[in-house]
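Trainee: Right after this note come the structures.
Each value in this text was obtained by applying a stated rule to the coordinates, not by laboratory testing. Predicted model only: the values in this text are computed from it and were never measured. Cβ atoms are built from the backbone, for glycine too; each structure is taken alone.
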Structure P
Amino acid sequence: MRADAIVIGVAKGTKGPELAPGAEAVDEAFGGKLAAILETLGASGGDGEVTKVPSPEALKSPLVLAVGLGDAPGEGGSFALETLRKAAGTAARGLVGLKKAAFALPLANAAAAEAVAEGALLGAYAFTVYQQDGNGDGKAPLAEVALTGTKPRDKAYKAAAERATAVAEEVNRARDLINTPPNDLHPKSFAALVQVAAKTHGLKVEVLDEKALAKAGYGGILGVGQGSANPPRLVKVSYVSPKAKKSLAFVGKGITYDSGGISLKPAGHNETMKCDMSGAAAVFAAVVAASRLGLPVTVTGWLALAENMPGGRATRPGDVLKMYSGKTVEVLNTDAEGRLVLADALARASEEKPDAIVDVATLTGAMVLALGNRTFGIMSNDDDFRNAVHATATEAGELSWPMPLPPELRKGMDSPTADIANMGERMGGGLVAGLFLKEFVGEGITWAHLDIAGPAFHEGAPFGYTPKGGTGSAVRTLVRLAEKHAEDGLL
């Protein structure tokens, strides 16, 4: 296969670096001495390590990139899917400027091929729309990924490649949305993008503008958005399979910019607040992915879109909002706005009686303090469902952790004026937010809440298949949830 580079895997062995399965033909071109050459160059096989070697004439590619896989598995063992996914992403990031790379990583089965393809496509991501010279050095990301060692006519491998492409492209769609500056991405323009994609992918879309929201009584979404020159929207985007016997609703927080409102954020906390719509981006991308994959399940996305600004008409601390559900909420802090828009969307989604509702939101800094920057928290009104979502996230390669909803924390949101306040005890703030949302889920409906405040936006150096900026957190988990629910049900 002709390519600009060949990617092989190298693992940490007991006596030095070991070539991983898939590299046999490349090693042969080096006279069986490739492992020794890599060791001489300082390679150990450590996780994420990258070593580049010029190719001998026998190879059709001028460059070999060896990527570390960590410890070699025991005899008969295989590398974990997430290890392959990260390694492929690391390699793709190291091949900026090239047109085509052949990935000769270990492919024990179709699942491994899917992991490598997904990781490579995610690692090759770059957001360069606003840069005259691409990513700053004039080099475009790796343009084409090819896998060696697969069985092109095998249905399982073909399906794996198709799924990897669809999921990775939708994760990257979410990343693009998150990275788009808030002067270009506001509620109205976000809704318009959904409408365009819906035509391409056969989705049904309903958009409620500020007049429709007012008429129907969406006090939470309107209350958050009324201080902005860009009015709010509630977008319903649905994939309805003709074979569907089961249904899921995904609800996404879509604060296209969060200044904190009247409770203004302090200096240093505003610069990344374009990412506060990451939940809505994930939900939208997951619905499109469900359509592209033709899943036999109905998936409905609800995007609660608003811009939280401190204008003259903005909601004030002390105001009381009447929500779509009929409950009243005393607003004690306008920077606790995500739960207000989600509450309206959850109540509306509940009316359609889906089998389950999953909401996704960059909701609380408290969750970042609890779980760090790479792990999202999962809360639910059903312990079994919470555990199923956690297991599904792990399958998809996303870090998550089950969190409780302690009933004693509910009392802190009691209000002398309204049915509930939008703030409670400071300690356990992420759990308090989850308890608030629980109040707006329809009776008898299974629900889970994903707080992705930590992993949604990465401010450090890229790693694995994770870029700097928007990550597309939770997209893969939502897609896998839809697949599993279609297959054998989650409940």
Structure Q
Amino acid sequence: MNKLAKLDHQFVWHPFTQMRDWLKREPVIIVAGKGAVLRDMHGREYLDANSSIWTNLHGHNHPRIDAAIQRQLKKIAHSSALGVANEPASLLAAKLVHAANFISTGGTSYTSPHSKKAKSGARGIRPSEVWLEKAFFSDNGSTALEVALKLAYEFTRRSRPASRRQIEPRFLSLAGAYHGDTVGAVSLGHIDLFHKSYSGLLFKTDQVMSPYCYRCPFNRARPERADAREYRQCNWECVDLVEKKFTAQKRRANPYAAFVFEPLMQGAAGMIPQPPGWLRRVTEIASRHGALLIADEVMTGFGRTGFSPSTLNPQPSTVLFACHHEGVQPDFLCLAKGLTGGYLPMAATLTTQKVFNAFLGEYGEFKTFFHGHSYTANQLGAAAALANLEILQSNQTIRARQILENNLRDELQTLWSLPNVGDIRQVGLIAGIELVRNWRTRKPFDLRERAGIRVCETMARRGVLTRPVGNVIVLMPPYCTTPAQTRKMVRAVFDSVREVFGRRFL
């Protein structure tokens, strides 16, 4: 076994990994990358089919992001955000606020909500009562949600009459939700496999049904060879359950403080996509009941959800955030992963002036937001993020994303001939392929059978790296992925499923 592999086995503990299995074989050790290609220490090349766990946007070693980091490194790598500010973080906050308030398709500019132009409805800006104006920086998706959670909790308490401030604010999230691994973020999640061990550390949050069309008990449609959202037969019972949940909580004289959701697609839940219109309907219910909206766009942000038209917006849109496809503007927008293009750990939680104002006061009132991180507003991360936003807004990248989304959709159609493929769900540049025993019955594999892991291990031998979510194979390629590389990724899924489960066709 290679020296580096021995060191890894001896000293490294990998996340979300059964280390007994890991220690049985020599790991792939990545030493270089270019574009969508990774290279290991033996010189073997692999396609990065999940963008290095959903982070990399434009490919590895992108010259513009490399140059931005190098320029910043010649100035300073990091200084504290406690008591001092810095140039790239200030610029980044402004640009994120601009992007986060661009909801409609008619323009690309941001207008202050306090201006007459904004109040009259500037061209290209959807009139909204909610404007995101402040950015709080942290370092990963978990901390971005932790910040939103703490802010929403304290804002709710401070907004209540003094007689009701001792009532603990409650939060509602979706079944199968995953919002990170810090204690607060874990409390918002509902995946027992990940979080049951820590139940004694957590505070209680409520869950409501996720719109999982493929396995929805209200979907009366028989299985077809298409995305289940396309042939579902239901009466939006999942939306009715959201309404009932809010109504019941209101009767308890403790309305939900916030509704937490991943817009358009839930990631770690199994790449569960929401049917068009669902997000708009349930957020309207939440807002009507006075709940704050917390949008977890750690995975879905920065163009991942592509150009697919929605029910509200019939024309393909270049908006960067998933919730904006349905005209939904949250009170908290949580960003990470792709924020720096997949280069450096950085996150941001965007919120409103109203929330910000609730923490203003005289020093002796101790209304300060007592939360922070050593590397908050890190200059290298901010420099990479600024370059990333410039690349995202270029016509070349927009065109590349459109081509990739269409190519991925076309290539995925080849998988329907495999009887162990039950559902293929794509939202923009994210795809989940659910493996089943038989597509006609939707019968799942037991997780102990490692169906998804076995397919991904077989794909790796074919030069394509990704990681499953249970029995769901994830494809989420970098935006620079070529048509030939897209074809190779999907072909690797096809051939690996056949190898693992047998060479059967429909």
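Trainee: Between P, Q, which one scores greatest on FRET efficiency 1/(1 + (r/R0)^6) of positions 47 and 167 (r between Cβ atoms, R0 = 30 Å, to 0.05)?
Mentor: P
Trainee: I would also like to ask the following. Of the structures labelled P, Q, one was used to calculate Cα Rg over 2.2 N^0.38 Å, for residues 95-142 alone, giving 1.26. Name it.
Mentor: Computing Cα Rg over 2.2 N^0.38 Å, for residues 95-142 alone on every structure in P, Q gives 1.26 only for Q.
Trainee: Thinking only about relative contact order in percent (Cα under 8 Å, 6 or more apart), which of P, Q has the largest value?
Mentor: Ranking P, Q on relative contact order in percent (Cα under 8 Å, 6 or more apart), first place is Q.
Trainee: Upon calculation of distance in nm of label points 7 Å out along Cα→Cβ at positions 23 and 359 from the atomic coordinates, which of the structures P, Q produces 4.9?
Mentor: P
Trainee: Taking semi-axes √(5λ) of the Cα gyration tensor in Å from the coordinates of each of P, Q, which one would give 43, 22, 21?
Mentor: Source structure: P.
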